[in-house]
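**Student:** As C-alpha cells, here come the structures.
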Structure 1
Amino acid sequence: MGSNWKTTKLLDHYDIRSGLSKPANDFGSGYPFLTFKDVFYNYFTPDELGDLVQSNDKERENCSVKRGDVFLTRTSETMHELGMSCVALQNYENATFNGFCKRLRPHQNSELVPEYIGYYLRSFKFRQSMLAFSTMSTRASLNNEMIGRLEISYPPKDEQIEIARVLKNLDDKITLNRQINQTLEQMAQALFKSWFVDFDPVVDNALDAGFFEKDLAFPDELMRRAEARKAVRKSGDFKPLPDNIRQLFPASFEECAEPSLGLGGWIPKGWFYDCFNELLSSTIGGDWGKDSQDEKHTIQSRIVRGTDIPDLISGQLSSAPLRWVEPKKLQSRQIEAGDIIIEISGGSPTQSTGRSIFMTQSMINRLGGIVEPASFCRRFKPKSFCLGILASLHLQAIYSDGKMWEYQNQSTGIANFQTKFFLEAERVLMPSDKVLENFCHTVTPLIEKSQNSEQVILAKLRDTLLPKLISGELQLNDIEAVLTKEGIV
C-alpha cells in the first residue's frame, strides 16, 4: 500500500438509512423499487428497476435512489448473500428501496468515490471483515453499529477513479459478452421454432406449390399459420431461405394420428413424431461423490447440479463443486461432448424441474475436463450429436412453454421429474435426415460460441486484479502490462 493511502471508517463518509418494508398488495404498480436481487446481482444498478411499488411522498423523499448511493444487503437467510453491494450510477426518479437493504449516501465533500467503494465492498478482504461483525441467529444480519465499525483503505481520488474505471471496463466486457451469448442462444432457439414448430420453410414451399388451394379439410390452426406466413412474405425485410436449403423441405402437409400434434394434427409430409426415448442411446442418474479422497473415491470430477445450469448457459463462473468420485461410477457417468445434463429433482413452487444443458467440448474444458451430473440430475446420451442438438432445443422449448410441469410430481416436499414417463410420453418431431443435418450444421457454431470461456477468463482477471488494486499491491502503471498479457487490450 502506497504512503499516500489512508484508512477511514466507512460511516465517516456516508450516511446510512434502511429501506421500506411493503405489504404484498402494494406491489405491481406505482413507482420503481430497488430490491434485494438488484443489489445482490449487480455491482451497479441496472438501467431500469424491474419492480413497482406504491409509495407516498414522504417515503419517496426519505428512501430515494440517487447517483452515488451505495446499497448493502443487510439481512439474508445465508451469510453468502449478506453484505453484497451495488452502486447507483444515475438518479432514479421517484424510486425507493427495499427494507432488506441499507443505503449509504456519500457526504457532499467525501474523498471516497462511490464506484471505488462499490468494488471495495465486493472484495474478499472487506467481505471477511464484514462477515466477522455480522450475526447469524435465524437470519444473517448487519445493523448500523456493525457497519459503522467497518474500515476502508483508499488512495487519492484520481487513483480511485482510475481503479474503478479499469475494473468497470472488465465488467462492461463481461456484460457485452453475456449479451452476445444470450443472443446466440436465442438465435438457435428461434431457428428451432421456425423450422420444427411453425414449419416456416414448409409453409413457404406449400404456398408456392399451391398446396393450400386444394380442396382438403385443413384445420384452422394450419390455415392461420399459412395466412400469417403470407403476410410475412409480403413485408419489405423478408429474406427467404436459400433455394438449396428450401429444397430440403417438403412442399405439403399430411395428417398425423394425434390431433394435438403439429398444426392442428397436420405435419410436414414425410416427417413423423417419435418418443423422446428414441433419440437416446442411454440415460443414467448422477453421482455426488465425496468431499475428500479415500480408498474408493480416487478421481476428482466437477459435479454439475441443477442450480449450476443457468450460470453455465449464460457463460458465468460456475459454483459447480469439485469432488472425489469412484472410477467405476465415473466410467458410466462421465459427460462427453453432445451429452445433455437434465435436472430431475428440486424445483420450487414457481420453477419446475427439467432445466437442462447441452454439453459442448468447450464447456467440458471450462469445467476442467472431467464432469459428472449431480445425484439430482441425469445424463441423457443422444444417439448422435445432431440428435443431441435437436433433443436439447426441444427440452429448452418445452421448459420455456411450461410443459415440464406435466412431468413433475411432489414427494416429501421435493419435486421430482418423472423421467420414465417423460421419455415414453413426450413426442419429438423427426424431420428428414438432410434437414436435421443442415439444422445441426447451422446451429452448432451458435451453441459452441455461446458456451465460450471469455466471460470466465474476464471474471477471473477482474477478481484477481480487484484485491491487488484496492490494497495497493498492484500499481496502476502496471495494469496495462497485465491486460496486454491477458489479451484484453
Structure 2
Amino acid sequence: MSYLKRLAKETAIYGGSSILARVLNYLLLSSYLTYKLENLAYGVHSIYYALAALLIIVYTFRFETAFFRFGSEKGQLERSFSTASIFLLGLALSFTLLLIWQSEPIAEVLTFREDARFVRWFALIIAADALAAIPFARLRLENRPIRFAIIKSFSVLMNILLVLFLLEIWPHWDLSGWGLPGYHEEWILDYVFLANLGASMITILWLSPLYVRSRWVFDMKIWKRMMRYAWPLLIVGMAGTINLVFDKMLLKWLLPYSDEENIAITGVYAACMRIAILMNLVSQAYNYAAEPFFFKEFGSLDAKEKYARTAQAFALIAAFSVLAIALNLDWIKYLISPDKWGDLALVPVALLAYFFLGMYYNFSVWYKVTDHTLIGAGIALIGAIITIGVNFLLVPIIGSWGAVLATLSCFALISALTYLLGQRYYPVPYPVGKMVLYILTAVAVFGLSLWVDHWSLHVYLKVSIKVCLLLLYGIGWLFAERHQYAFLWKSFKLR
C-alpha cells in the first residue's frame, strides 16, 4: 500500500497547494466579490472567467499533458520541455493578437460591446497563465511538490492582495497631485481583472529560471508526436470545459429576459455554484497528483490493481466530501452574499455532478496511458452535446435548474461511458459496486438530513445532528475499509 500512501502525500502537497490556492481564490476572494459586486457585475465577472477557462485550453493546446507523456521518456525531458515551450509561446502571441483585434465583437456576444476591454485583459491574463503551464508541469514531473505548492499559493495570495489593495486602499488615496488617476467605482471589474494579470505576470517571473536554464531546441520529431497525442486532448479539454463552465454563457443567452436580467441571474447562479466547486477542488487536487502517477506506473505488473485501488480511495473521499458540504450548507452559505442565495437548492445536485466528474478523471486513465486519446475526445464531445442540448431544452422552461441538471446528466454519462469503454480497451478491476455504495449511502444520509430539517429544533441542534451524521458516515466507512486503507486508519487511531 506504499503507493497509496505516496499518492495521498503527493495529493496533499500538490492538491493541498491547489486547494489552498483555489479555496483562497474561489471562496475567500469570490466570497468577498459576491459582497462587493452587484448581481449584474458578478454575472459579467463569471462570464469572463468562463471565457478564461475556455481560452486556457486553446492557449496551452493540452501540451502540459503531452509533456507528461513524452517528457517522462528516458532522455527526453529537456527536448520535450523546450519544444513545448517554444510552441506555446508562438500560440500565446498569435491568440493574444487575435483576441485584441476582435475584442469588440467577442464582448458583444458575451455581455455588452462596451466590455471589449475585458476581452483584452483576459487575452493577456491567459497568455501569462499558458506560459506558466509547462514549467508547472515540469515541477510535477520532477517530483518537486514543495516548490510547486509555494509558487501556486503565492500567486493566488498576490491576486488577493492586489484585489484588496485596488478595491479597499486605492479609493482612500488622493493621487491627483501626482498626476495619477484616482479610484472610479465604475472601473471595479477592471481593477479585479488587473489584479489577476499582475499575479499571473509575477508567477511567470518566478518560473522564469526554468526557461532560462533550458536549452532552447525545437525538436520537430518530438513536436509531431506531441501534436498527434495532444490534439484529441484539446477536443477533450474544450468539451470538458464546456461541460464545466458553458452554463454561465448559456444562461445569458437562453433565459427569456433582457440581457441585464439574464446576466444578473447568471451572477446568482455562479455564486451558488462557487460553493459546489469545493467538491471539484477535491477532484482537481487528486488529479494533480494522480496524472503523473498514472503515467509512471503504466507498464508495471500491478498497474491495473493500483489504478483500481486509487480510484476506490478517491470515491470514498469524494463521497464524504459531497456529504460534508451538503450537510453544512446552513453555514457555508454565508460565504456568499445573502442577495445571491437564490439558487442554493441547486448546490447538492451540483455536488453530485462533480462527484461523477471526479470518477471520470479516474476512469479516463486508460485512454491517456494507451494513447487512445481520440476515443477520449469522442467521449468528451458526447458530454458537450449533452450539456448544450439539455441546457437548450430545459433552461428556457425551468431556468437555473435546467443548467445544473444538464451538468449532472453530462458528468454521470461520460463517467459511465468512459468506464465501459475502458473495460474493453484496458480493463481495470475497479470495485464499482463499493464505489456506487459510497455515494448512495452519502445520498441517503443527506436525505435523512432533509427530514431532520422539518423537525422543530433549534438551528444549533440541527447542525449538531448533521455533524453527527457526517461523522457516523465517515467513521463507519473508514472502519469497514480498515484493512483496505490501514495507513489512513492508523492516522486516526489514538496513540
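**Student:** Where is volume of the Cα convex hull per residue in Å³ largest, in which of 1, 2?
**Tutor:** 1
**Student:** Also: Rank structures 1, 2 by relative contact order in percent (Cα under 8 Å, 6 or more apart) and report only the one at the top, that is, the highest.
**Tutor:** Answer by largest value of relative contact order in percent (Cα under 8 Å, 6 or more apart): 2.
**Student:** Computing distance in nm of label points 7 Å out along Cα→Cβ at positions 315 and 459 gives 3.8 for which of 1, 2?
**Tutor:** Label of the originating structure: 2.
**Student:** Ranked by distance in nm of label points 7 Å out along Cα→Cβ at positions 251 and 275, which of 1, 2 sits at the highest value?
**Tutor:** Checked 1, 2; max of distance in nm of label points 7 Å out along Cα→Cβ at positions 251 and 275 sits with 1.
**Student:** Comparing distance in nm of label points 7 Å out along Cα→Cβ at positions 51 and 403 across 1, 2, which structure shows the greatest value?
**Tutor:** By distance in nm of label points 7 Å out along Cα→Cβ at positions 51 and 403, the leading structure of 1, 2 is 1.
**Student:** Further, regarding this structure: Between 1, 2, which one scores greatest on mean count of other Cβ atoms within 10 Å over residues 163-170?
**Tutor:** For this comparison of mean count of other Cβ atoms within 10 Å over residues 163-170, the top structure is 1.
**Student:** Can I ask one more? Can you say which of 1, 2 returns -12000 when helix-only ellipticity at 222 nm (-39500 (n - 2.57) for each DSSP H run of 4 or more, over all residues; to 500) is computed?
**Tutor:** Source structure for this number: 1.
Computed from the coordinates by the stated procedures, all read-outs in this text should not be read as laboratory data. If you're wondering where the values come from, they're calculated on a predicted model, not measured in any experiment. Cβ atoms are built from the backbone, for glycine too; each structure is taken alone.
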